[in-house]
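Please go over the structures that come below.
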Structure P
Amino acid sequence: MKLARRIMEVIIHRGTHQIGGCSTEIRTKSTRIFIDFGAELEIKNPNNLDIEGLTFGESNCDGVLFTHYHRDHIGLIRKINKNISIFMGSLTKKILLMQKIENTSRISKNVKTFEQGKSFYIEDIKITPFMVDHSAFDSYMFLIEAEGKKILHTGDFRNHGFRGKGLEKILDKFVGNVDLLISEGTVLNRNNRKNMTEYELSQKAKEILREYKYIFIVVASTNFDRLAAFSSETPRGKYLLCDSYQKNLLNVVAKDTKKFTSLYQFSKVLVYNKNLDEKINKYGFCMFVRLGNYSHKKFMEKYKNEKTVVIYSMWKGYLENEKNKDFFKDFECKELHTSGHADFSALKIVLEKTNPKKLFLYIQKIQKDLRKFIIIMF
């Protein structure tokens, strides 16, 4: 049973005192929606987030929007009551079906997809999704409009990736001033330093890929901008390899983007098989590997010599886990990574363009003393 409300509310359920686990609730007089429902990161025994009407009891939620497919934003999707509508980008849906992190029949039948820049309604709430640059390819910010108010929920974003130039145009042309800005602030605790761009990273990668004969690249399987950067800089004559799971993911993105850009076509990437051994031993190779994958580790052991290097191109925090660190133990290793998140200069652009009357930032360290959830009322 829905309860009538006298005022519009935004409730920040989690994400203020831990990394990940983001969830934002927006209520009008007659409608209740959520944006993201993620799992906590960096915690051995992460806490579940139970919300009446969403994860237990009689359903009282008109829809859950997901900004992108990273676990800290979508990791608790399986807990959402089965009769509640779920909304996400079409590529996110395809990736979830491939990763099988949730019952595939439910994803196939119950998930509704939206398109970049095309508004839709959940009851009296108007939602317009805008694709943004992030280390997850199919990432969106949401412009929420209801009861005469405008809310911009940025999700995770940045402007130093290959697709970052579109941010200001979106804000100028389609968003404008807002009543409330809800934004990530993941890297604002890092002394406001400017992030290296993906292009700058690709230039550094070029040098390493030419210096060594055998290169193993530890990279997230769905960080397609990073995969594209390494792919484009692999020298002519050197093989670029991955396994069938990674290749299938690359094919999905290539098919989705071929009308707009050639950056994500990955045509030179081959699936490794033993028939290639003689050629890759002779001419060298770059290979995408996944942290903790046993079969990848076993293959890497064959090339433990002075001609080999491991490039670690992921968040450094994962190496606090000793098992992850042991994955490339005794190999020469070079760290080459840039954040998938907005630095201070990017956040400043959003603040100046939207001129919000109220502001909320997801910054776990600065706000760690806040209570369990925060209510913002209009």
Structure Q
Amino acid sequence: MRRDPDNATDSVPRTAIEIASSTASREGLPDIAVCDFALPVPGAPEVSIHVRNKRLPGKPVNDQKVVVFVHGASYAGSVVFDHPMFGGGSWLDYMAVHGFDAYVFDIRGYGRSSRPPEFTSGAGARSPYAKTADALHDLAAVVDFVRQRSGAAQVNLIGWSWGTSIAGGFAAEYGELVRNLVMVAPLWTIRNTPVVALSRWMMAAMPTPALGTVDFLGAFRNVPKAEARKRWVRGLEDTLAEQIMPAAEFDAWWQALSAVQCTPGAENDTVRVPNGVMADLIDIWGAGGATYTPERIRAPTQLLWGEWDVDTPLSMAQDVFDRLRGASYKRLEVLARGTHSMALELNRVDLYRRAREFLETRFN
């Protein structure tokens, strides 16, 4: 997959299709230019990736402030990073308002990106769809597109959960294309990996795994709304859970998610999610392996972790931090009053601010 970075943009961006363009207005925010694109992926003619860009209209692009967001295992990036919460804007809005040329995309099989026939017909017998290697190809196509469209030689990357492995893998492989890297709730190898320990760690509403066995997974899995809410706030008292993620906010967010990722025939109660990440959890991370080598990352790297995160424990962030021996600068921060999904919670702006300030800092 290694390519010449000087020629990396030759094949993809010219065939990207702009599918929507508008100016978004929200109370308390300046106008923001919004463009949506359908982007093909080299070597995968059946795949079309949805990409969204937000920036301040009429402003030249600052080539040091181009950022690409990479989502996690269950929810589309266009809804995780670009859904307004608590009467304010989204993380994408926040970055655009602060002068960033901000991009988000949905990995194949998620959200507004293309889906294989198995999405409609059910899990079926086909192997798990959209593994980490596939997501890395999608990100590579997006970065090629963003670099040509913006004119920037490098991009900043922000990954969340599984997205940290995708962004980290890209930074390790294509370091010359990455200015800074932010990892939110980093995913890493799972300690104590017997089947019982692994099944206890894995998120609710997912099938109980058997190490080395992925055939039972199918291409997709279904995630019910009630189970997603339960997993989100598990370990928290009810009053605290309602403070950081009120039921009304969760309902509105889930409505937006189900509009682009709903399980066929399930109305709004269940979303359908690719199982590729599950296969990697069983075959790779749960077996003590990894999909990338943090030691190869050269870009300044920030790791951010919410103190109530029970999906990716602090030990994972610490393990990644210790392995970032080649990074020109590294920082690990623990943020108060946040879960694994802090990006959508009451205290999300603290997360946004810390990531933005890191990306605006010059380290070399």
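Every read-out reported here was derived from the displayed coordinates using simple, explicitly stated rules and does not represent laboratory data. Worth saying up front: this structure is predicted, and the values here are computed from it rather than measured. Cβ atoms are built from the backbone, for glycine too; each structure is taken alone.
A value of 1.5 was computed for distance in nm of label points 7 Å out along Cα→Cβ at positions 279 and 303; which of P, Q is the source structure?
This value belongs to structure P.
Work out the source of -7000 here, i.e. which of P, Q gives that when helix-only ellipticity at 222 nm (-39500 (n - 2.57) for each DSSP H run of 4 or more, over all residues; to 500) is computed.
Working: P: -7000; Q: -9000.
For helix-only ellipticity at 222 nm (-39500 (n - 2.57) for each DSSP H run of 4 or more, over all residues; to 500), the value -7000 is produced by structure P.
Taking P(r) over Cα pairs in 20 Å bins from 0, in percent from the coordinates of each of P, Q, which one would give 31, 63, 6?
Numbers: P: 27, 56, 16, 1; Q: 31, 63, 6.
Matching structure: Q.
State the single structure among P, Q that was used to calculate distance in nm of label points 7 Å out along Cα→Cβ at positions 95 and 247, giving 3.4.
Going label by label, the one that fits is Q.
Compute FRET efficiency 1/(1 + (r/R0)^6) of positions 79 and 119 (r between Cβ atoms, R0 = 25 Å, to 0.05) for each of P, Q and report the one that scores greatest. Write down the numbers at each step before the final one.
Details: P: 0.30; Q: 0.90.
Top value of FRET efficiency 1/(1 + (r/R0)^6) of positions 79 and 119 (r between Cβ atoms, R0 = 25 Å, to 0.05) goes to structure Q.
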